[in-house]
Structure I
Amino acid sequence: MGHGESRTALWDVGEKAPTGVVSRGAGVTRPLPVRPWDVDAVSVSRVNGTTGTVREILDETFTDAFAVVHKGDLLSEWYAEDGGPDRTHAVMSVTKGFVGCVAGLLLDRGILEERGRVAHYVPELRASGYADATVRDLLDMRSGVRFREDYADPTSDIRVMDEWLRGPRGLYEFLATLEADRPHGGHFLYRSSETDVLGWVCERATGSPMTALVGELVWAPMGAEHDAEMLCDELGTAIHDGGLGATARDLLRFGLLLLEGGAVTEEGGELRQVLPHRFLRHSWAVDADIRQAFMESAAEPSFPGGWYRNQFWFRVGPFGDVLLGLGIHGQLVYVSRRTHTVCVKLSSWPNAQQPAFLADTLRACDALSGALTGRDPAAHGHRVRGIVTGH
């Protein structure tokens with residue numbers, strides 16, 4: 001498949017597979033006041049030691065859409081040919097953050113228990129490796145289930161799962177085949193199956209499909225402008241780990257929701273809490289246990305000092321800790337609380353995972369954060385690992 005075909009497939013994902021609607025409802029759209037600011041010429045130090053500009057990084061990394069919000073204002077947005085602010089694009093594993101937020105709301109309302117066992121909610125998984133895993137294990141991807149996520153290997157579990165999604169057995173029957181090979185609660189290991197089981201647990205606890213849960217609990221309350229869509233398997237089950245399709249602007253609104261502690265400012269200045277403040281604070285705060293779990297994982301070299309919690313990545317940046325939603329082929333939501341900046345990048349990388357592209361993209365977002373706030377990265381030291389921080 002050529003790059004043009006790949007780009008078209010990511011924009012038109014809902015036209016080629018079953019989908020469910022994530023409704024924005026009938027509420028008011030959150031405004032994004034425009035304050036134009038030229039991001040293109042901001043200087044970026046690439047991972048290979050050379051210097052470029054934000055525009056060059058975007059051009060080099062197969063960007064389909066890029067948009068930046070600072071202090072609630074839309075500074076810049078750009079779309080490749082055939083894209084646009086009203087078109088939905090596959091966001092891949094950025095979807096996981098929405099499922100994490102749904103689970104966080106259900107925990108806050110007492111519908112889920114953090115230490116509740118998977119088999120309690122989903123009896124079909126009693127014979128699987130997930131039976132005794134807890135909701136907390138799933139949220140932080142720390143179960144002991146064996147699942148290999150290697151997109152370059154057609155025999156890996158993630159590729160086998162893709163085949164089941166397109167067949168008559170479907171996602172949930174596949175999850176029931178997975179086995180454990182170590183105790184639950186150990187080191188972090190990124191596995192999409194964790195989110196799929198978490199989504200199933202949320203559906204069973206509420207009696208509602210994930211499309212409705214995301215729509216009613218997150219998408220509509222945050223002030224989305226457009227309906228989103230979620231890919232489903234052939235049986236109609238939502239693909240919780242990476243099925244969402246959304247516009248870049250609505251992803252900015254999601255980033256702003258995370259940036260602002262889960263609250264939306266109503267007309268008149270009053271705050272309306274959409275996501276539990278405690279859940280987001282717990283996500284941003286790193287302690288010795290969550291750091292140790294990440295430090296012992298294969299992800300540590302990519303994000304040294306970082307962590308994974310509640311279905312979000314956290315990275316130590318030059319201007320404070322950054323929350324990330326990441327998806328294969330270059331999907332990104334970047335949230336910097338210290339600089340009040342949200343960046344969204346939708347891409348069509350030729351390969352599922354391209355570490356240099358990701359590293360340069362994050363450096364470009366860091367450079368924008370610094371330029372917008374006039375901050376010098378040398379003036380911001382890294383926090384001590386294992387110490388709770390709110391930044």
Structure II
Amino acid sequence: MKKSRIIPLLLAVVLLLSSCAKSVPAVKVNSEDWKTNYTYVFVHGLSGWGSYDKQNKYLKYWGMRNGDLLKYLNEQGFNCVSASVAPHGSAWDRACELYAQLTGSVVDYGKEHSERCNHERFGTDYSNNPLINSWSSEDKINLIGHSFGGATVRLMCELMANGSAAEVEATPADELSPLFTGGKADYINSITALASPHNGTTAYDIDTSEEAGSATQNFLNSLVAKANNNEDDGRAEYDHANYDMLIDNALELNGRIETLKNVYYFSYPCNSSVKSEDGSYVPDESKTEKMFVKTGILMGRFTETTPGGFVVDESWQMNDGLVNTVSAYAPLGAPQKQYEEGNVTRGIWNIMPIYDGDHMSLQGGFSIKNDVRDLFAEHLNLVNSL
């Protein structure tokens with residue numbers, strides 16, 4: 001057998017398990033009540049993949065153990081596609097890549113940004129393979145970001161709406177990407193963030209804590225290293241995902257991203273921890289992937305004051321194994337409220353009920369299967385009815 005045709009054993013096992021999954025009746029989709037049916041663009045998180053990536057043929061990021069989620073949603077009448085952005089890239093770089101895929105253009109990271117961060121200005125050319133056929137104020141899109149995908153879509157929308165003064169100043173007008181000119185806020189209908197570390201995560205601070213044992217410290221250090229591109233390409237240390245997910249840096253990023261008045265916002269926080277007798281939180285291992293158990297234990301008893309002076313108190317201890325549940329509610333300082341049926345308006349984050357599962361549960365789960373098809377169908381049905 002040719003090497004190129006060999007499917008990795010782990011992926012093959014997951015595929016076999018997924019093929020054995022029993023089908024379930026579809027949730028009732030009330031298409032007669034829809035006021036829109038804009039395309040849904042799904043954006044993966046850290047170390048993730050999408051439709052442009054080869055591994056997506058073997059294991060769907062969106063669905064995982066539970067099968068192809070987007071295929072299921074498309075069968076219900078929704079139009080869903082998945083983007084492929086840099087698995088460990090910064091929110092800025094990923095936003096630029098997402099924009100190029102949506103517009104069928106060459107990735108332009110910006111003259112000012114690329115020179116300051118010391119990497120190539122231009123990337124992949126999607127001219128012959130755009131993610132969607134059209135995109136405008138009449139043909140809007142809905143964005144769904146998992147984990148760090150939440151920061152990715154929020155930053156792209158900020159650039160769509162308000163552009164980048166730094167890029168405008170540094171770039172000749174005839175070379176400037178339309179992404180950086182702003183004025184396109186009305187291209188976006190909604191943003192949905194799934195288990196997103198809007199305000200950072202303590203998972204990236206724990207490895208410096210005196211509470212961390214050496215084994216766990218090594219585990220977390222390797223986690224951060226993977227988020228650092230594993231490439232010594234000379235780029236600035238702040239142009240990586242792991243930098244953006246530190247609490248102080250996430251809060252600084254929030255300060256540069258406006259909550260747009262014309263966009264519907266939703267967030268789905270997750271929790272797979274339970275409160276123990278001493279008040280700390282420990283992972284429910286029946287709901288938590290093994291890769292997240294060590295992190296979840298430490299996050300569940302961790303407090304600190306960040307170098308920037310932000311106080312991480314006990315309210316941050318509930319977690320999904322990688323992201324603090326409270327951080328996934330909404331960006332601090334942004335307009336927000338608990339979701340109320342029949343009371344959804346633009347320009348305010350609607351915090352959905354906490355999902356009972358770990359960080360990968362809303363993807364469908366890896367070793368712990370989660371059937372989230374009805375949840376997504378109901379949510380997309382809600383957005384279309386607005």
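Where does the value 134 come from, among I, II, when volume of the Cα convex hull per residue in Å³ is the thing being computed?
Computing volume of the Cα convex hull per residue in Å³ on every structure in I, II gives 134 only for I.
If we compute distance in nm of label points 7 Å out along Cα→Cβ at positions 206 and 334 for structures I, II, which one ends up with the highest value?
Evaluating distance in nm of label points 7 Å out along Cα→Cβ at positions 206 and 334 on every structure, the highest lands on I.
Taking relative contact order in percent (Cα under 8 Å, 6 or more apart) for each of I, II, which is largest?
I
Each reported figure results from applying straightforward, stated rules to the coordinates on display, with no laboratory input. Remember, it's a predicted structure, so these values are computed and weren't measured experimentally. Cβ atoms are built from the backbone, for glycine too; each structure is taken alone.
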